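So, here come the structures, one by one.
Read the figures in this text as sums done on the coordinates, not as results from a lab. All of these numbers come straight from a predicted model, not from anything done at the bench. Cβ atoms are built from the backbone, for glycine too; each structure is taken alone.
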Structure I
Amino acid sequence: MIEIVDAKTIANIFEMSDRSVRRFASKGIFIKHQNGQYDIAGCVKGYIQYIKKQTEIEIRRKLKKEQNL
């Protein structure tokens, strides 16, 4: 079952501003439906994937920095 909520609810879940919710939606990280509504499960999944990617990028950056020492 898909649970659809408003941006304020998503912002509260992720402890971020409504603007950040819209930014994540514009990047395709959060799943946005009509009238500013969001799929909770889709947003959670998208955010987890985003965090994983950011972590991988950070690890690669640190490894590269260490290799250059």
Structure II
Amino acid sequence: MTPTLNIVGAGHVGRTLGRLFAAHGVFEVQDVLTRSIDSAGAAVAFIGAGRALAQVADLRPAQVWMLAVGDDQ
């Protein structure tokens, strides 16, 4: 069974890793959370998997969480 992955922060690094993980079956990308629902939707479209979110409370439990936010935040 493929482990589930939630992505918090989906800029260049988060989107690219999410896309590679999904394409190669490393993880099942589940939820993608960014500062706005529009950028989350764009990230999901780029990744080709996942559900776009704008609220932390909407994140589902996942086996792996990737925090891909900028280091200045």
Structure III
Amino acid sequence: MKPQASERLALAALLCLLFLSSCGRGGPKSFLNQSPPEVSVAEWLNTDKPLLLKDLKGKVVLLEFWATW
């Protein structure tokens, strides 16, 4: 029994709908316009005293994350 063109078209449409429905989920939550979480670090490179992010409000802060794998 050979599938007809209408059956193939229906199957293709169903597969497309399944694919597109999985793509439509929302992305990760945006953190724009929210306060950053507090960072607890034992040692900073440029200061000997404890440093909190709230003390740096209004200043440019560069955080570099790296790891050796």
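Before moving on, here are some points about what is shown:
- Of the structures I, II, III, the one that 90 was derived from, the read-out being volume of the Cα convex hull per residue in Å³: I
- For distance in nm of label points 7 Å out along Cα→Cβ at positions 43 and 59 computed as 2.1, the structure of I, II, III it came from: III
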